[in-house]
Structure P
């Protein structure tokens, strides 16, 4: 094995790709280590790591190459109807992330069904958030509230912080890797939407470990029903069985909600 093919050289090479530059470096390092094979060249190992990162991260960006460019969708000033503008801008932003774009056709019903089952929620922790914080206009949050979001992309979290600032939302978005660090914030509600299947591609025990770390009295965990290509492939049954194997019913009371292309589990700490 040549020095250039050593595993310690992989993260830097992987991150040089234009679609990988803003991904959390600890995640790149972790994936590169998992995908490294000593019998392969540096080029092949880089391709392997980038392919895995595409599956778990980049595929959900769609054709969005730089979220910083989307700042043009956020107005410099807010008009008289803040709530209407919050929803208009939020919808525009959510179209640039596959996961939230899939949820747009039923976004109002999605959050109405969830929040009507909850007491007043004053604080939210949104894990692997994607563009979901842009849906705040549909969340029935109780004033005053704070919103903490985490994602692996720095350009996405920068965009969300601008969104929070312009709309005077008490929120903060942070770049982080859930597989190496878990937020310690105490909140009323934790959101983990369509995330577990992605994380388990890197670490099979990730779902169980993250669910164990959630300390909020309420949590919402969801799974996709269809693949990104639009195929069902028995995913609903597969993910429901998988989730039931992960969750501790001694710790959580569980209610399942089913939407057009998303299966939701509403969790209440016992």
Structure Q
């Protein structure tokens, strides 16, 4: 192949990448517009849902603790003051930015599909066949993270942070930006964390990690998970365990995924 053919091939890849990016950006933009059109419902039923005393998680936690005869603050959840908007443009800019973030969340499976379409031409037929479940598995884990964050981590954290007060001389008056930022950061952070098995799959495939490496540092991972759980949840053991268990399950699942990849590679070499 001549240098000119290589250059054309490289430019062709860039052109292909450009169209994948354009389609991905278009999907995010279109969904963001739709979400912006229904911004009242998005805010009241999703982003601000944890400020409602009758939110389902508060009721379930209240019933759970009452079952064991333990008093719980989840039985009398109350948010006294409305959130503050301190600038004339704050609500508009927040709704635009939030619509874009949620546009990325909703379009996640499509974004993965565009990524796979760009990579697929460079794969063998056997590799394509084995990677067909990638979009479904990655999307499933992503939305599991969204649901876990929305129904477990977010309500626990918001209930604790809204009621935490060093002294009566300090009054909590939160802005809408701080609340919405807290919710969206938790949603994205936890959903990305739930992609751990997918990340381990690719890192094992290219030889960067092994099942033995993951097992060797299992105790370190346990400590790290407990630290993360302590940061994003109230300082009580029950809440930290609720958050830590799914993450530890994902870590153990990642070890099995890594072992599966190694076994398949050894089988292919024989």
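One of P, Q was used to compute distance in nm of label points 7 Å out along Cα→Cβ at positions 63 and 103, and the result was 2.4. Which label is that? Value 2.4 for distance in nm of label points 7 Å out along Cα→Cβ at positions 63 and 103 corresponds to P out of P, Q.
Looking at FRET efficiency 1/(1 + (r/R0)^6) of positions 15 and 119 (r between Cβ atoms, R0 = 25 Å, to 0.05) for structures P, Q, the greatest value goes to Q.
Source structure of the calculated read-out (mean projected area of the Cα convex hull in nm², 20.3) within P, Q: Q. Looking at relative contact order in percent (Cα under 8 Å, 6 or more apart) for structures P, Q, the greatest value goes to Q.
As an exercise: helix-only ellipticity at 222 nm (-39500 (n - 2.57) for each DSSP H run of 4 or more, over all residues; to 500), calculated from one structure in P, Q, equals -10500. Which structure is it? Structure P accounts for this read-out. Each of P, Q could give P(r) over Cα pairs in 5 Å bins from 0, in percent, for residues 183-222 alone, but the derived value 6, 24, 31, 23, 12, 3 comes from P. A value of 0.80 was computed for FRET efficiency 1/(1 + (r/R0)^6) of positions 135 and 215 (r between Cβ atoms, R0 = 30 Å, to 0.05); which of P, Q is the source structure? Source structure for this number: P. Each of P, Q could give FRET efficiency 1/(1 + (r/R0)^6) of positions 87 and 151 (r between Cβ atoms, R0 = 35 Å, to 0.05), but the derived value 0.95 comes from P.
Largest in FRET efficiency 1/(1 + (r/R0)^6) of positions 31 and 143 (r between Cβ atoms, R0 = 30 Å, to 0.05) among the labelled structures P, Q is structure Q. If distance in nm of label points 7 Å out along Cα→Cβ at positions 159 and 247 computes to 3.1, which of P, Q did it come from? Traced to structure P.
Each value in this text was obtained by applying a stated rule to the coordinates, not by laboratory testing. All of these numbers come straight from a predicted model, not from anything done at the bench. Cβ atoms are built from the backbone, for glycine too; each structure is taken alone.
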